[in-house]
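Student: Next come the structures, one after another.
Where a number appears in this text, it was derived from the coordinates with a stated rule and is not lab data. Model, not experiment: these values are computed from the prediction. Cβ atoms are built from the backbone, for glycine too; each structure is taken alone.
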Structure P
Amino acid sequence: MDEPPKFAADRTLIRLARWLRLMGADVLCDDSLSASETLMLARQQNRAMLTRDKRLRTAPDALYLESQSFRDQLREVIARHPFDPRRFAFTRCSRCNAMLQTVPRDAMHRRIPPFVYATHEQFAVCDGCGRVYWDATHHERALHELVSLGL
């Protein structure tokens, strides 16, 4: 698969949406939208719908997730829509879903704490919300979590 899958997750699955984004998936998730509004957008944008809303359990184009645990939810999603999370990991903003852009280290000098600047070489910036990313312990923990999930 050349691109990770596209999902729409309802507001009951915000944590799952963030984890899927960390894995590189394109995930629409807006907590101001109802599950039915999210399903409508998913259909318009050709996205797989992810939900825990029992009213959508029988929708043929929605994946109703049985589990409340995000780890089990991740397993359910990957089983149904397989993709290599390591290949696409850390390419999207976990907060707003925009693609991350690698930026020169010098451009980050005034945007990050001095210790971070002194101890890291690579940085990425979210084009959507401006958040700055760098390899740190959260990066390692997320990779460890994926390995522990068997992904």
Structure Q
Amino acid sequence: MRKTLTLIALAISTPALAAGTVPYGSRAGMEVTVMRMSGLDTTKAKIVTKHTRENAISFCRDYVQKVTEDCIKEELSVPLNDSVSANCKTGEFETFTGERLRFAGKSRNPSMSKYRVIDLATKDDLDGSSASGYPVAMTIYKALCPRTAPADY
């Protein structure tokens, strides 16, 4: 019963997970299907995913606007990790493309982004734009750390 309530609460608090997908990129249809989750909101949060044919069809339909076998094949060949993980206590997490990031609370410069997300390789803050990966990074962090992450990013 407790596990069911946790999953219901998680689905309500995390729209991407309620749909059974998590984005890996900012374009329409760039998403992977959630296979299983463990340790959410802990130091060992993990979401295992699969890049499915249905995900590829969504991308081809919604972004490319033409579903062909070549488009599906090309989309499925995009190199992605099959999981994301986070330490929700330290704010460190990884994306599907391997970037290591850290959620660092409120931004010093809210005109750029409301919250700080630091690229651990460059030590630079993501600037809040789609080009920087900020919206996708925040969605991944929220999926891994639903009670820790802010709801209003």
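Student: Could you figure out which one of P, Q the value 25, 20, 13 for semi-axes √(5λ) of the Cα gyration tensor in Å was computed from?
Tutor: Traced to structure Q.
Student: Right, next: Here helix-only ellipticity at 222 nm (-39500 (n - 2.57) for each DSSP H run of 4 or more, over all residues; to 500) has been calculated and equals -9500, so which of P, Q was it run on?
Tutor: This figure was derived from P.
Student: Of structures P, Q, which gives 0.30 when FRET efficiency 1/(1 + (r/R0)^6) of positions 60 and 116 (r between Cβ atoms, R0 = 30 Å, to 0.05) is computed from the coordinates? Present the calculation step by step, with values, prior to reporting the outcome.
Tutor: Numbers: P: 0.05; Q: 0.30.
Clearly, the read-out refers to Q.
Student: Computing percent of Cα pairs over 16 Å apart, for residues 36-107 alone for each of P, Q, which one ends up highest?
Tutor: Values: P: 64; Q: 58.
Largest calculated value belongs to P.
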